[in-house]
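Undergrad: Take a look at the structures below.
Every number in this text was worked out from the coordinates using simple rules, so none of it is lab data. If you're wondering where the values come from, they're calculated on a predicted model, not measured in any experiment. Cβ atoms are built from the backbone, for glycine too; each structure is taken alone.
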Structure I
Amino acid sequence: MTSESASTSRLSAAQVGEIREIAERLRANVERVIVGKTEVVRLAMVALLCEGHILLEDVPGIGKTTMAKAIARSLGCSFRRIQFTPDLMPSDVTGINFYNQKIGEFEFREGPLIAQVVLADEINRATPRTQAALLEAMEERQITVEGVTTQLPRPFLVLATQNPVELEGTFPLPEAQLDRFLVRLKLGYPDEDGEDEILSRFETSSPLDSLQPVVDAVELTRLATALTHLHVDPGIRRYAVRIVRETRNDTAFELGASPRGSLGLFRAARAHAAIEGRDFVLPDDVKTMASFVLPHRLILSTQARLRGREVDELVADILERVPVPIEA
């Protein structure tokens with residue numbers, strides 16, 4: 001592509017304004033249910049615009065499932081919920097071929113994974129074998145059952161929740177699956193005023209029951225496609241690459257971020273810039289999203305764990321030492 005054709009394909013100010021306006025509508029709708037978590041909800045909107053999967057990780061009772069359901073109801077998309085349990089089988093997720101005696105043929109009965117928005121509740125309670133049923137779907141937007149491949153609808157979004165504290169009856173998510181989540185978000189406890197507001201909103205009924213969609217599947221897909229034309233300076237792109245490569249060079253990590261992590265960081269920074277109303281990406285967009293795109297992809301070394309180091313702390317150190325690109 002020539003520089004002339006590249007410039008004509010760039011996202012216009014009007015298109016950026018439209019993306020920002022729709023993201024704001026989504027945020028406001030979700031915040032009718034979720035109190036005092038504006039930044040977390042905004043980050044979730046970034047993932048939605050990238051058609052990226054979201055992992056909500058926190059202690060019980062914080063509102064992970066409620067937030068996932070609020071996001072799902074804000075999208076005019078087909079929705080399925082899967083309650084992950086130790087006895088859940090892969091066929092319970094993907095679907096099965098069964099013999100229909102009435103017509104004398106085998107038929108495919110689709111599982112709950114065939115939907116545009118899938119809530120994987122307490123995903124770490126399923127066995128690794130069942131969790132593996134999500135790998136193909138999350139990366140390639142398709143499932144294969146008995147050699148027959150079925151394309152999943154677009155957008156295809158997995159909103160998963162997990163409790164990192166309770167270990168009994170849970171199975172750690174494999175690295176290959178964690179790497180397929182664009183962002184990992186934590187809600188945290190509300191402050192005093194926020195908790196009081198929760199009691200007030202839920203006093204007589206749940207606002208989740210009356211939540212209506214504010215964007216449909218076609219519109220969300222169109223915005224995600226348009227976002228790929230938002231301008232990213234080569235220096236900013238290289239900055240994202242250097243941050244990811246530093247996770248591989250740092251001895252504190254046994255496993256650094258993959259090229260999929262680089263792509264995720266690049267796309268998330270672009271979506272963050274659009275939500276901020278800009279048609280170009282700044283280093284701050286990359287730094288902001290790195291804290292949510294990279295940590296769940298990294299594995300600490302034994303020495304780092306013995307020293308009590310935390311992944312989030314080490315990522316912050318990397319962001320401090322990787323030089324920020326300066327415009328000539």
Structure II
Amino acid sequence: MRLPKGKIPAETLRKIIFKHLGAERKEVLLGPSLGEDGSLVKVGEKVLVSAMDPITGALERIGWLAVHINANDVATFGVQPAFFSSCILLPENSAAEIVDRISSQIDEAAKSLGVAVIGGHSEVTPDLERPIIVGCAMGITDDGRYVTSGGSKPGDKLILTKGAGIEGTAILASEAYHQLRKKIDERYLRSALRFYDRISVVRDAVLAFNVGGVNAMHDPTEGGVAGGIHEMADAADLGVRVFEGKIPMAQETRMICDFFRIDPLQLISSGALLISASPQSANKILEELKRHNIQAAIIGEFLENPRERVLVDADGEIRDLVRPVSDHLWIALERSSSKI
């Protein structure tokens with residue numbers, strides 16, 4: 001079976017990757033699991049949270065993205081990220097200027113979060129068409145002071161911050177700017193380019209966690225909001241009911257997705273945060289986020305039956321919540337290269 005672009009499918013993870021995890025160690029509190037953003041390792045009286053993600057679909061601000069995407073995964077545990085390392089892979093004939101640009105972006109992003117860059121590796125790699133950065137972020141917390149992606153409970157309210165498709169909107173606005181400007185007013189495209197500044201969810205996650213009542217958090221990266229919701233439901237073995245009309249979405253995202261004929265709910269959505277909270281705490285969390293000028297909305301609720309995962313549209317029609325096979329960013333980039 002040929003694999004789709006992007007994340008390895010869940011079934012392949014189960015059948016192959018999760019069967020090859022090296023030695024068992026008692027310090028590992030959370031290892032590779034469906035829907036989880038990172039790992040938890042007991043170190044003395046503390047717990048080390050670590051997460052790893054590559055940046056493969058973007059060129060613009062790739063170093064900035066590498067830091068924030070990985071820091072986001074640590075923050076979804078309710079933990080402030082503290083350390084970052086990276087593996088920078090460059091195409092042949094790359095100039096030193098690109099190393100300077102990427103390193104400067106990493107430095108700027110790390111400083112903005114109070115994160116130290118502690119090491120990594122850089123090389124020019126044969127047969128590579130575009131730069132790739134694989135990042136790893138880490139944070140330290142007290143034992144028991146964290147949540148995971150799989151902690152949702154039946155009846156929990158599902159909160160989404162900011163909106164769907166944030167990262168995908170920024171990437172497509174930069175990668176296909178000249179195509180898009182033929183159909184979309186440049187003021188919307190210039191606004192979409194600034195979506196890179198919305199990528200971090202560190203503040204969202206730490207604020208929400210500190211309110212209390214948060215049972216799980218997850219940032220919807222590849223596969224978008226729809227994929228992220230399924231990953232949370234997978235991790236908790238629950239169902240979910242989502243109200244399409246409640247999902248925040250920027251006009252810029254709608255316009256760009258319409259242009260490329262892609263589903264914004266299946267577009268990479270780093271910068272948004274999914275929060276599963278007890279019904280008693282959900283509104284308190286919304287109020288705290290709003291107090292810090294972070295847009296958020298309750299978009300659904302978790303259900304006991306794991307087979308019941310549905311999307312309710314504005315007319316009350318119920319259909320299955322789509323499970324992305326591949327992120328729609330890849331579809332848009334292919335259509336961009338073919339000059340749709």
Structure III
Amino acid sequence: MATYLFLGPLYREYILPPQGKPLLDAPGGPVLYAAAGAALWSGEVGVVARVGEDFPKHWLEDLAARGWDVRGVRQLAEPLETRRVLVYEPSGQLSLQPPLAAFARRGLTFPKSLLNYTPPPTQRANLDKPLPTSLRISDLPPGLGETRAAHFCPLDFLSHSLLPAALRTAGVPVITLSPHPAYMTPLFYDRLPGLLTGLTAFVVPEAQLRAVFRERTNDLWEMATALGQWQVRHVVILRPEGEAWLYDAVGQRRWVVPGYPARLVDPTGAEDAFAGGFLVGYRETLDPVQALARGVVAASLAVETRGALALLETLPALVERRTEVVVSSVQQV
């Protein structure tokens with residue numbers, strides 16, 4: 001069993017980056033970026049996800065050939081919508097332009113494999129109703145007792161509310177989680193305690209955190225302190241330009257690290273890669289500073305590459321040097 005386990009969606013990605021060549025029908029999804037971010041320091045990674053019969057099997061075979069544990073990827077005996085289309089503005093912000101218009105605007109032929117594609121809704125009416133992609137306890141691979149750390153990528157609320165407890169019961173000592181924007185609303189505030197209790201770290205983008213605390217407070221440290229009252233050890237806030245804040249709820253300490261000045265190629269998966277680097281850094285060192293630094297480094301490298309698997313081609317010397325630079329920039333405030 002893998003030392004580091006990542007749970008979340010696998011996608012067939014179609015990406016129109018801020019500039020340059022598109023990435024069409026490539027393996028991706030939050031779980032793949034997070035695992036790749038962790039693999040910059042440790043190759044002992046595994047993934048848990050649900051895909052349909054139409055998901056390319058050779059992609060999974062390629063991951064297994066790289067030494068990844070893919071026994072947790074359940075391929076259903078039916079098609080499952082795993083396509084994801086991401087269109088970016090030159091600034092790096094996601095565009096709201098429909099895929100067909102976006103391809104036409106760039107003078108690109110619209111892929112036939114997207115002719116029946118419909119973007120998923122951003123929010124759901126019933127958070128407690130399972131989706132076909134919702135993870136079940138039966139999806140968890142055998143040998144969890146050997147897993148030393150796990151991260152839940154953005155996923156539906158039901159998966160997030162049920163599975164962390166199953167991992168704790170199995171003896172996984174370090175568990176982190178990144179929420180899904182579909183349930184990060186003011187109406188969700190009262191359900192946060194049940195989600196956060198027992199987590200090692202809650203890794204959340206600033207925009208999602210502000211959405212939950214709307215009309216309660218505008219102060220990010222106050223938000224982090226409020227979350228820390230619900231038995232989560234660390235609250236990590238991902239801010240624009242790659243900056244990250246960390247609140248240690250046990251020691252009531254705060255750290256800030258600026259983002260590394262990366263060359264923007266494709267911002268897809270940067271926050272997920274951060275979570276992967278953070279998980280490995282924390283598990284190996286139990287030092288929030290090292291964990292933050294590795295997260296920032298993984299995110300910066302994700303921004304500079306195109307596609308999740310491109311991260312795996314990063315030279316170890318570059319990872320080591322960049323980590324040293326970022327560690328020196330972490331400040332306790």
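Undergrad: Quick check for you: by distance in nm of label points 7 Å out along Cα→Cβ at positions 269 and 301, which of I, II, III is greatest?
TA: By distance in nm of label points 7 Å out along Cα→Cβ at positions 269 and 301, the leading structure of I, II, III is I.
Undergrad: Work out distance in nm of label points 7 Å out along Cα→Cβ at positions 13 and 45 for each of structures I, II, III, then name the structure with the largest result.
TA: II
Undergrad: Tell me which of I, II, III gives 19.3, 58 when you compute Rg and Dmax of the Cα atoms in Å.
TA: II
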